[in-house]
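Taken together, the values in this text are just the output of simple stated rules run on the coordinates, not laboratory data. What you are looking at is a predicted structure, and each value in this text was computed from that prediction instead of being measured. Cβ atoms are built from the backbone, for glycine too; each structure is taken alone.
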Structure I
């Protein structure tokens, strides 16, 4: 599948979320969405990122946007992660990997000389019409949420 680019329609998705919910892209028409993909619940970088989005949630919501984090972790793992860190964002569970594939964030990675498949930490800013306006790939956590807020302001 070709890599997604800014200006394209965001691929549709329906995912189970923490607290027994469901999130569907189609239900979010008219809202801006900060859709971010992260490797694993309760790991250092992923926790820092989720905490940063939680901390800036009011600023993001003031810009008429919602934050949805997605990983391949189970709903139960998301529930534990949210409770442990008092997270105030929605976490979608993509256990079968269909959404991470659609968004092109399931990639070959390497650590200590070993190759493996994993989620590339990426963020997609989707506008009210469901169009991708910004894409950040290989996200570094420090300063990222602030960059997302600036992009939201520029929309």
Structure II
């Protein structure tokens, strides 16, 4: 597989992973949890929701490219779904200890107001959303030989 095909697959995986994560977050919103990443990102740019959505998908795509070019090669987990779920923990952790606290500070609150999303419930919901992202990315962005059925096991 050539490098362009790897990049295309990673971009596709990132977009679909972000869609899956967003749908999961929308379910959380229906249950009363505030899980609106595009709105949060938009708040950094004067509330422009279009920019927030673009940034949300851009981050998801960049993370999937990192998965394709680095994580798969470093972490030797054969099951692509499990490997993707493990990968989902990485951006979740970064979001919980860096991004969410940074957003709190930008909104006049303390670092610890945003640390782990401010509550175990929100941090747990965010972890589940990142698992969804990682599982979708891992499933789509798996090595080509895992797409082919193994005739020996049939």
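Below, the figures for the structure above:
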item: Parent structure of the calculated result 2.5, given that distance in nm of label points 7 Å out along Cα→Cβ at positions 39 and 127 is the read-out and I, II the choices; result: II
item: If mean projected area of the Cα convex hull in nm² is computed and equals 10.6, the structure in I, II; result: II
item: Mean count of other Cβ atoms within 10 Å over residues 55-62 - highest-scoring structure of I, II; result: II
item: Of the structures I, II, the one that 1.8 was derived from, the read-out being distance in nm of label points 7 Å out along Cα→Cβ at positions 79 and 143; result: II
item: For FRET efficiency 1/(1 + (r/R0)^6) of positions 15 and 119 (r between Cβ atoms, R0 = 30 Å, to 0.05) computed as 0.50, the structure of I, II it came from; result: II
item: Mean count of other Cβ atoms within 10 Å over residues 7-14 derived as 18.9 - corresponding label from I, II; result: II
item: Parent structure of the calculated result 15.0, 45, given that Rg and Dmax of the Cα atoms in Å, for residues 23-110 alone is the read-out and I, II the choices; result: II
item: With helix-only ellipticity at 222 nm (-39500 (n - 2.57) for each DSSP H run of 4 or more, over all residues; to 500) derived as -8000, matching label from I, II; result: I
item: Which of I, II yields 14.5 [mean count of other Cβ atoms within 10 Å over residues 47-54, calculated]; result: II
